[in-house]
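Below you'll find the structures, each written out as structure tokens.
Every number in this text was worked out from the coordinates using simple rules, so none of it is lab data. Predicted model only: the values in this text are computed from it and were never measured. Cβ atoms are built from the backbone, for glycine too; each structure is taken alone.
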Structure I
Amino acid sequence: MAKRKIMILRKEPDGFLPKTVRAESRMYISSVFVNRQPLKGVTSDEEEKYLLGILDVGPKHIDWPKYTKKYWTDLSIMVPMGGVELDISTTSDGEPENVEDYLRYKWILKHPHVALNKDEMITTPHKRFYIQDAQRELRSANNKIQTLKDADKEFIKLSDNKSDMRRVFRLMGTQNPDRLTDMEIENYLYKIKGDVPDKFVRICTDKHLKMKSELEEMLSVEILRKIGNQIIYQDEILGDTLQDTVIFLNDKKNSGKLTTLRAKLKDAVI
């Protein structure tokens, strides 16, 4: 059994209304339509499972679609100034203890006017409500910590491999690593792994790090050129993205082209 409760809170009304008036004002999360159908919070299977005990007819009834449509069309949550609580606790089998609160929760997760947190509501004009979920916030904070720890581990590995350090810099930096010392590159990467740890870890652990770095170097010395995201050699498009180009050149039938490109790169950097 997992006990869990969340709060739905709202944006303060605009204007200069007295505090007592704002406290008594009511705001509603109301039904919205998507592709001419009311927004549903659950799948068809979940709908049959959980609305079975709420509606007056069952899934086998000819009027089931009409009743379910009316349920989602009429669904509305009144949010007072202090917010409203939903109990989304589950049993040991993972089933919701409070089915109606569970359905409302699943519904607001998809609702266009409801943000997952206060920051998202503030920065998104059409969001007027937000979910305060202590467990999600705890997980989110811990995920950031784990990512920072992973970035630290990858940085330590890089410090012992100057070639890979330069490759990562080439894919993350805005300068040519050939013009910088190892110390300058290491200082930059130390800062960047704290600023964007997720991107840093993604690049460090990319199994195609070496080839992607080579391609970026080929672009810098104009063996290859780029139009938009496309990578082009002479008049041939090698790939629509850097990743596509890696896949193309890793294909055995294109090994001759890869050998040619690497020979040109070697001549260019001597």
Structure II
Amino acid sequence: MMKAWKVLGILTTMVFLAATAAAGTLEEITQRGELRIACQTQGPPFSFVDKNGKRTGSSVELAELMAKEMGVKVKFLDYDWDGLIPALLSKKADILAADMTPTLKRALKIAFTRPFMYTGSVVFVKADSPIREVNDAKKPGLKAAVLLGSTGETDAKKHFPQAELKSYKGGGPLLIDAVLQGHADFGVNDSSAVVGQMANFPPNSIRVLPGMVSKLPLAFAVRYDSMDLLEWLNLFFLHIELDGRLEQNLNYWVNSLDWKKDH
């Protein structure tokens, strides 16, 4: 009888532990009443602080919509580009919401959602630069401005092997400023980010070269111990794609500069 009680006790403990383990990230978020989002400090049109001091952008509005659908509050945590993944892995954030490319290398560390849009790296130069097309940027002796740890940095290494890379820690506006100040001959960054960030500089001061050097998806990410949250996010993106809310968001923030007059 004593042995039977011991076995029953062990089984009860195992069931309890299994039930505890089954309490996933979604339950933690709902119990906490707060969705924590790791985002960039300066990355228009996806995440930035506007002229009224309000955090806004495409990814910000999507994250706010997620929190609304969950019935919780949203908390944004600001990081430079190279701090986003560490913030997620250290469990400071539940979701990484940025214009990040789900590369195979990054996917070794974090789990990506289904892509919410597709984009690619472009080359941009000062308006009066003699560089007229992408092939001109492949000449030796040139300097390329890129974001540390970004897809643009990877693309620059691949497509412009003779260029001296100048890697910057922060947001895309640093690259545009580097080109305008003459610290770099050209910059390589995500096309949607460049278009959005150009609006904060003097008109016609920057010229984007025709054509993309890559075409890649953009996605949000979670930890691999948050598969329940990943499934929910994929369903979320499916719903807002079908009902038109995703298209509305991207048309306003990414495919035009309409947001500029409001923010």
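Calculating distance in nm of label points 7 Å out along Cα→Cβ at positions 82 and 154 for structures I, II picks out I as the one with the greatest value. Determine which structure produced the value 13.2 for mean count of other Cβ atoms within 10 Å over residues 122-129, calculated from the coordinates; the candidates are I, II. The structure behind it is I. Check the numbers for distance in nm of label points 7 Å out along Cα→Cβ at positions 58 and 146 across I, II and tell me which is largest. Going through I, II one by one, distance in nm of label points 7 Å out along Cα→Cβ at positions 58 and 146 peaks for structure I.
Work out which structure the value 25 belongs to, where relative contact order in percent (Cα under 8 Å, 6 or more apart) was derived from one of I, II. It must be structure II, since only it matches. Between structures I, II, the greatest calculated value of distance in nm of label points 7 Å out along Cα→Cβ at positions 170 and 194 is seen in I.
If helix-only ellipticity at 222 nm (-39500 (n - 2.57) for each DSSP H run of 4 or more, over all residues; to 500) computes to -11000, which of I, II did it come from? Computed on structure II. Can you tell which of I, II yields 1.49 when Cα Rg over 2.2 N^0.38 Å is derived from it? Among I, II, the structure yielding 1.49 for Cα Rg over 2.2 N^0.38 Å is I.
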